[in-house]
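Okay, got some structures for you below.
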Structure P
Amino acid sequence: FQNLISLSHPRLCQYIDINKTKHECMIVVSEHHRTSLKDLLKTESGIQESRIAQIGFQMLEGLTFLHQNKIVHRNLSIDNVLLTKQGAVK
């Protein structure tokens with residue numbers, strides 16, 4: 001898990017700490033996001049195709065970086081795709 005904390009990439013949240021218990025692992029990240037992709041899809045009707053493509057591309061940038069560093073996300077969902085105030089994927 002220490003490798004995860006030391007990684008830095010524009011598409012990743014900054015990892016602050018990792019708390020492990022017998023039954024779960026909780027990753028603490030910086031809170032500079034505005035919303036989740038799930039919230040965006042709930043509140044905005046008719047998202048433009050170009051915006052959807054941009055979000056997808058930014059997600060792939062982050063995932064590619066993780067995979068290049070031998071890390072698998074394992075819980076990718078629209079709840080876990082965060083967006084900054086400027087709309088960038090984290």
Structure Q
Amino acid sequence: MAKGRRRRTCASGKARHDSFEKAALAARRMHRELNADGKLAATTYAYPCPECRYWHVTRRATWDGQANQLANTAPTEDLQRWAMATTPAA
């Protein structure tokens with residue numbers, strides 16, 4: 001790794017985000033990519049990692065008794081399927 005560059009993933013292999021806002025943005029981007037691939041997206045949450053002190057995105061609302069912050073609410077399954085059917089392929 002080049003000097004001054006840090007890893008983009010935690011030791012757990014999850015992507016690291018500097019802030020909750022950046023984690024929420026990554027969650028929205030992930031939802032768009034899943035829908036573009038014809039897959040349904042789930043509601044996502046973000047939490048600060050106790051190991052690396054960065055934020056990670058997850059589908060779990062709680063972890064070890066702690067509530068995670070809501071990062072992105074997924075539209076209903078019907079709405080996602082409608083959007084995928086009406087969006088032209090790239």
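Among the shown structures P, Q, from which was the value 35 of relative contact order in percent (Cα under 8 Å, 6 or more apart) calculated? Don't skip to the answer; put the middle values down first.
Details: P: 35; Q: 27.
Answer by label: P.
If Cα extents along the principal axes in Å is computed to be 45, 37, 20, which of P, Q is the source?
Q
Values in this text are rule-based calculations from the coordinates and carry no lab data. The structure displayed is predicted, hence computed values, not measured ones.
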